[in-house]
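Read-outs throughout are calculated quantities, based only on the coordinates presented, and are distinct from any laboratory measurement. None of these values were measured; they are calculated from a predicted model. Cβ atoms are built from the backbone, for glycine too; each structure is taken alone.
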Structure 1
Amino acid sequence: MHRHREGTRFGIGVDLQDGLLRAGAPGYALTWMDAKVGDWIVTPRRGKPVEIQALWYNALSLMGQWAEWLGEPSDGWLEAAEKVEASFHARYWYAAGEYLYDVVDGEQGDDASLRPNQIFSLSLHFPVLRHERWQSVVDVVTDKLLTPVGLRSLAPGHLDYKPVYSGDLRARDAAYHQGTVWAWLIGHYMDARLKVYPDKAAAHSLLTGFHAHMQEAGIGTIGEIFDAEPPYRPDGCIAQAWSVAEVLRAHLLTREA
């Protein structure tokens, strides 16, 4: 935590002006959207990615809470969390689309690409996104990114959107986070959705696509990724641990008692 505050490798560190966590270094892709072909960073996200702020806010909030529980000095964690929350509210709202910027202070300024990373702003234990914007984010993600087998990594209509994951290594990596559906994101989508729409039965019904999938590729398990358009052909690892874990967690989360 102190290293992130003071700065560490790859340009990772807190911007003292707004308290947000910045990251980025030439030749590196530092977030989970890390596809790289030679020197080509497919999804450049240098700057302040939205999900990193959500995770940083949770880390700060937890450190403050733990210090309080243990009777130890707070070390300014909660004050730092308050600064992050205020800056996030001021910086990340893309009013024209009624959703969140994917990156602010990036190489090309603020990036309004519609991606699933914003769901972390309200899915985590301490939501950095203010309550009045929860429904809009969930609705946009549901409308543009949700599929029967997870969330698209980029919304259709974007110039870089790739509906199919296929071809040679370069072509596949070009599509990896540019539309391709990721099953593991369904867990955080459900966390966020239930905060806005607490109907568990309706949420549970959105998982039925995984039942069919478990009969078509790695039998009885869940793959890594899928094409962004019907029939959502599976690809990548046929038995991906984070896909299995998050789909199972979403199943348990939405199952009626």
Structure 2
Amino acid sequence: MLNLPGGFTTSQVRDVLRTVEAVDASGRTVTLEKSYIQKVVGSEGDEVIIRSVSLTEKERASLLAAIEVQWPDFGEEDIKNVEDVGPVVGGELVRNALLALFLASVGMVIYITLRFQLKFALAAIIALLFDSFVVIAAFSVFQLEVNSPFVASVLTIVGYSINDTIVIFDRIRENLRLNPSLKTLPATLNLSINQSLLRSINTSLTTLIVVGVLLFAGGETLKDFTLPLFIGIICGTFSSIFLAGPLWFEMKMRESKARA
């Protein structure tokens, strides 16, 4: 993170990075033009975050020299923070995220199986995997850093989505007690979703209002967490209403055909 004179643009920083070369992990010589650049406007002045390939001391000195040519007032004291995150640390974060998601999934499968039945649990987990994939895709599209907020946002969305799914599954179970016939199963499923639809939408909207305020007014510090969370809540509501129930219905119908 660097402190640069006010009024600079990210395109100006990219022009500077275009003149600096470095060697990437595969041994190729590349320019830093395609590095991730983020401008942070703070009360103590404007700052810029540059994420590039791992730089040696010589390559880092070349980068700072190019910045000093563009902004002569820039000096060593304007360097706020320098971090070198290698593939080992990045791999550890990914492993921890996958492990946390796996443990959460196992716990939910056990709970839903005991509370409902195994087919409900499998349908819920498939819907959660869809939500997690959308969050990971959001991190990739918006070029967000995979760090602790990444793990936190994924687990938060998983917890939020499964809560909404359980409400719909509970309505399905209650309605099945009144009408267990397989011939009317599509109508029973449709009735259960409609009975929970208004509640699911209202809950998601009220949550989105709070997350939206944090996203647009909370500053850059919270963006890595609130942006995926905002997307994940929308996706989680969609999967709870349109994926989990129909997936359970398909499993139920396949079971009945296999028995026949």
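Taking FRET efficiency 1/(1 + (r/R0)^6) of positions 105 and 233 (r between Cβ atoms, R0 = 35 Å, to 0.05) as the criterion, the highest value among 1, 2 goes to 2.
Can you say which of 1, 2 returns 57 when percent of Cα pairs over 25 Å apart is computed? Going label by label, the one that fits is 2.
The maximum of relative contact order in percent (Cα under 8 Å, 6 or more apart) over structures 1, 2, that is, the highest value, falls on 2.
Say we calculate distance in nm of label points 7 Å out along Cα→Cβ at positions 65 and 121 for every structure; which of 1, 2 gives the highest result?
Largest value of distance in nm of label points 7 Å out along Cα→Cβ at positions 65 and 121: 2.
To which of 1, 2 does the computed value 19.5 (mean count of other Cβ atoms within 10 Å over residues 17-24) belong? Label of the source structure: 1. One of 1, 2 was used to compute helix-only ellipticity at 222 nm (-39500 (n - 2.57) for each DSSP H run of 4 or more, over all residues; to 500), and the answer was -23000. Which one was it? Among 1, 2, the structure yielding -23000 for helix-only ellipticity at 222 nm (-39500 (n - 2.57) for each DSSP H run of 4 or more, over all residues; to 500) is 2.
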